[in-house]
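So, here come the structures, one by one.
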Structure I
Amino acid sequence: MKFIIEDRVFKTLNDMCVAVIIAKGINNQNKINDISTMLKESISNAEKEFENIKVKESEYIKCYRDAFQKLNINPNKFMCSIEALLTRISKKKGMPEINSVVDLVNAVSIKYKLPMGAHDLDSMNNEDFYIRYSVDADTFLPFGETETEKVDNNELVYAVAHDIRTRRWIWRQSEYGKITENSSNIIFPIDAFIGINDGKAIKARDELAELLSKFFNCDIKTGIIDSENNYIEF
């Protein structure tokens, strides 16, 4: 299997990169108190940081809002995942604990203020995983829903075959591939930009990889993909 960024994506987002973790052999059945504590600390720190700053105006978010505009996605209507998460936290709404893996990813995502995804590899049935532009046959099953919806043509998406796993690039993940207590093999993408926050993405990747190994004793592979090397094989 490969995780691939379609070449033509770089014509619009030439400095885009994705730091990647592939973790295999996870046991996500148990609640891990240390992860709950980490998540609460990340939320508390973010609440303090954004007390007097609008999330959408912060330095962490500007590059994603600019990229959305280049992709003809209205960032006010469709906030990228990290902007939506930090906005919720800035309003003191917190966030629920879901399961240990998801809580860990959220804790690291909030700490570094980076969009970080998590996708179940076993749901991909050995198909390659793409960041690409959508086509007519693509469909999306919104999180928590049972009916699929059509996807606009030429929308930047995460996809497996014709199943869209994330719409509008890093806006909203699908019900397909979501991380549950039964997920054991998972890919974690961290979307960033070379020369802006790629260093932070690599730090976040390495920290998450270390924590996954510590808490779940799983096999880890890491990498980064960009315009010079647009795929990772696993």
Structure II
Amino acid sequence: MAATSDRSASAWHLLTAVVTTAALVLQLVLIVQGNAVLDETEQPDLGTRLIRFVSYLTIWSNALVAWSSATLVRDPFRDGGPAWRALRLNAVVLCLGGGIVHFFLLRPILDLHGADWLADKLLHVVVPLLATIGWLAFGPRGRIGRLVPFLVLPVFWLVYTLVRGPFANWYPYPFIDVDEHGYAVALANCAGVTVLMLALFAGALWLDRRLPVRAAQEREPAQR
């Protein structure tokens, strides 16, 4: 029974890693070709487009999903230590949170077609579902202690974005565009998204302590 569970978990993580990598590669190809990501009206040079590509939290979270899922293919119940746990949880929570934010705040302003539409749906709908279902169904779980270490990455991204924005005259998402909305509105929007992310992280912690933990995992107790 355990072997069957291991194979199912490995297959799911492999599927997630392959789909996520394909989505990232597709989006990167479209960026190189000069296609729009959101509602851009101008086409900057290739170097600027590539820098902007790696500035989206969606890209960060999807890259983490691809990497962490790939590390779980051979050993679905591995424990890579505190840093690995933090990055794995960020992969799942930030990807899911990004999908929710995209659905309510970004989807209404988009008019994408063809490959652009496909890349958008893969990154914001398919991958978040694959990552979340995989974590709920297979874990690994029972390793989350305090939430503070898991918040370092999203806080770093937010600080990086707000500090870089005025110099680059560009923000990755319209709702945090200080030039368009001013600091008061942009920071209020950031606060709203932060509350959502905190709720998702807290929910993940709650579930981590209540969902079943595999016996193989119990031999590797979490470092609290």
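Only the coordinates and a few stated rules stand behind these numbers; no lab work does. In this text the structure is predicted, and so the values were computed from the model without any measurement. Cβ atoms are built from the backbone, for glycine too; each structure is taken alone.
Hey, distance in nm of label points 7 Å out along Cα→Cβ at positions 28 and 212 derived from one of I, II reads 1.1; which structure? Comparing all candidates, it corresponds to I.
Structures I, II were compared on mean count of other Cβ atoms within 10 Å over residues 108-115, and the highest value belongs to I. Comparing mean count of other Cβ atoms within 10 Å over residues 172-179 across structures I, II, the highest figure is found for I.
Please state which of the structures I, II yields -22000 when helix-only ellipticity at 222 nm (-39500 (n - 2.57) for each DSSP H run of 4 or more, over all residues; to 500) is computed from it. Working through the options, I get structure II.
Of structures I, II, which gives 2.3 when distance in nm of label points 7 Å out along Cα→Cβ at positions 164 and 180 is computed from the coordinates? Structure of origin is I. If mean projected area of the Cα convex hull in nm² is computed to be 11.7, which of I, II is the source? The structure behind it is I. From which structure (I, II) was relative contact order in percent (Cα under 8 Å, 6 or more apart) calculated, if the value obtained is 26? Source structure: II. Of structures I, II, the largest value of distance in nm of label points 7 Å out along Cα→Cβ at positions 36 and 52 belongs to I.
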